[in-house]
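In what follows, structures are represented as structure tokens.
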Structure 1
Amino acid sequence: MTKVIRINSERFVLPESMSTKDIQALAGFLCTLHTVGNDYDYDSSSYLHYAGPGAQVQLEEVDLLTKAESEAQSTASRKAYEAKREAA
């Protein structure tokens with residue numbers, strides 16, 4: 001299992017050498033960040049910026065495959081699914 005941090009909807013692999021204490025500190029810091037939204041000001045032809053909602057941070061452990069392994073397994077499972085659906 002590989003340690004992963006999810007920030008909003010993006011997942012990032014954490015270095016194996018990163019200690020639990022450092023991961024907790026990183027997650028705590030990231031929770032204080034806010035997204036930056038914008039609206040367009042048609043009068044001045046520029047963007048208006050504002051602080052949006054805070055970052056959603058989650059720690060996970062996932063089984064990582066190589067891209068080739070993932071694609072091969074996905075293709076095989078899709079073929080099996082389609083064959084089962086056609087047989088029904």
Structure 2
Amino acid sequence: MSVKLYLCTYSEYPTIFSRHFITGISLCRELGSQLLSELQGILNEKNLATLTKQKEILITSRDLIIALKDKLHLPIKEFSENNYILIRLAE
């Protein structure tokens with residue numbers, strides 16, 4: 001089974017109208033595909049179970065993002081506190 005990884009950047013926008021608002025928008029770009037088995041040494045069992053059950057997981061931990069980047073050789077040059085990684089089971 002394979003997964004697709006995306007680097008996402010979250011941007012928050014202030015509301016103009018009190019009854020109509022957008023809290024934020026994320027822009028994601030695909031980093032590549034990996035085998036699910038390659039994530040087993042990086043993600044803990046809880047994260048893997050969530051990924052399997054919900055078909056996707058958001059990784060916001062800076063340490064975990066660095067571990068994914070280094071161990072999977074992901075093409076991430078820079079990232080900020082507004083970045084996260086989306087991992088989605090490939091269909």
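Computed from the coordinates by the stated procedures, all read-outs in this text should not be read as laboratory data. Please read these numbers as outputs of a predicted model, since none were measured by experiment.
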Check your understanding: Here semi-axes √(5λ) of the Cα gyration tensor in Å, for residues 13-60 alone has been calculated and equals 35, 10, 8, so which of 1, 2 was it run on?
Key -> 1
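-12000 is what came out when helix-only ellipticity at 222 nm (-39500 (n - 2.57) for each DSSP H run of 4 or more, over all residues; to 500) was calculated for one structure; which of 1, 2 is it?
Structure 1 accounts for this read-out.
Given a value of 33 for relative contact order in percent (Cα under 8 Å, 6 or more apart), point me to the structure among 1, 2 it was derived from.
It traces back to 1.
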Check your understanding: Rg/Rh (Cα atoms, Kirkwood Rh) was computed and gave 1.22; which structure, 1, 2, did it come from?
Key -> 1
